[in-house]
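Novice: What follows is a set of structures to go through.
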Structure P
Amino acid sequence: MLFEEERKQQISDHIQNTGRASVQELALTFQVSESTVRRDLKDLEESGMVRRTHGGAVALIQADNAEPSYVEKEDRFRLQKEAIAREAAALVREGDTLILDSGTTTYYLAKAIKSIPRLTVVTNSIVVAQELAQQSNISLVLTGGTVRYETLAMVGPMAERALEQLRVDKTFLAINGIDPAAGLTTPSITEAEMKRKMIHAGREVILLADHSKYGKSVFAKVADLKDIDRLIADPLLPETAMKELEEAGVQLTIAAEKGE
């Protein structure tokens, strides 16, 4: 007979390993009543370990945290990402200081701001740096650090120290997962720390994310939803998102594709 806390931990482990489980399945597996399972799931949800669904629960943290390479992600939802980038570029003013996170959508943002005068852009992205390096109107600052193959992002203690010294008008952040309970998440612990530094450095924090990121959580937590000021997303964002973002105090901007 398991103690209550042991049972809850094993239920959590079971859901993390399988991705989801029904109340009936858990009751049979752990030889307890369905009402006991429901109470356990309620406690686990309040602890941030699972998310309850109708008839069961799902894992907050996905079992598969494999991260696709930058090249694999570049053309995924490209039209939506370009629309998000155009909407983000409309927020940039002459003379602004910016942080551009590493990501495919922030790369499209870099392309969209190239003609804006007197910008200072701080980035840890190799591809963003390549895009902006020959723009005489842009003062480009690189964080330094170790380059990750998966994202072509510079990370690590050197890059983190560079960000700690800065305060910018706007941080444009990229992310892998957005979930009302789990917050903002990414597969890499080192990139999660970089993103936290970027959030701290920005007077305004603007998250750029296509609809596929919403309702998803992965390995390393970056921040809570309330830690960002605005989300720019595409029209395919789930219907529940607007209410959830409003409750977190996040302004939502929907970026329509050209011609819409």
Structure Q
Amino acid sequence: MTKPSGSPADDRAVEHALNALWEQIYDPQTTAIIEKLPVQRDWRCLDVGCGAGSMAAWLAGRADRGTVLAVDTDTEQFAAERPANLTVRNLDIAEADFAPGSFDLILGRAVFEHLADPAAALERAVSWLAPGGWILLEDFYFLPSEHAPTAAGRALVDAYLQGWKAKGADMHWGRRLPSTLARAGLTSIGLHVTPLGPGQHAADNDLMRLRMKLQGPGLVENGLVSAEDLAAFVAGLDDPAARDVTTLEFSVWGRRPEA
């Protein structure tokens, strides 16, 4: 969907900054949910799509007598120094194959929505849970682009939706998480929904500025959005008249019944 905006070194620096902001925005909600689960110090945990590894490291401290396996298709940004109970593997979750009952906790953030068949992948992940184990998935639901309050917002949201659809991602998957977990046989299903978008909070605006710096030129070059709309969207991030909820983050968790 996109092409680099500058030199590889510049783009990598922006990616590092993006990951740091992403963790700043999303980690507090994720950790708050997990703290409410009956996590034991000897649990075996799987972090799917671990990114730069902030949650994997946190889980390693929470389950300090257990283990954490962090997997992603790109683990280059993962810190070299890590706890002894944390293992990192370069692995595509769509191709992963773990033995039934391998984990007591599975975490996946912004991953399943990008899979070709997220419901089937979820069923496989549930089979990896030990009886009594928990899974927490956090994915997104994009609201209709035509409902955005500004022309630039409508253009940008539509561009992202087109680009993700072309790559096979389903940016409406998050809405189906509660029912999908129920159909997979999980119980004690919980749900938290977080509104996101321009003007929701300063860190989210900063994240969008960095994202536009890295990905915006590719959106323009690929004809998904005009340079004028891109500039207007960035300029309006702090304008109360452009405040919008473009996305809902669905945080959904459930428990595999005891055998």
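No value in this document is a laboratory result; all are computed from the given coordinates. Note that the coordinates shown come from a computational prediction; the quantities given were computed from them, not determined experimentally. Cβ atoms are built from the backbone, for glycine too; each structure is taken alone.
Novice: Out of P, Q, which structure matches 18.7, 58 when Rg and Dmax of the Cα atoms in Å is calculated?
Specialist: Values: P: 20.3, 71; Q: 18.7, 58.
It must be structure Q, since only it matches.
Novice: Quick check on the output: 16 is relative contact order in percent (Cα under 8 Å, 6 or more apart), derived from one of P, Q. Which one produced it?
Specialist: Values: P: 16; Q: 23.
That value comes from structure P.
Novice: Now a separate question. Distance in nm of label points 7 Å out along Cα→Cβ at positions 205 and 221 was computed and gave 2.9; which structure, P, Q, did it come from?
Specialist: On the way: P: 1.3; Q: 2.9.
Comparing all candidates, it corresponds to Q.
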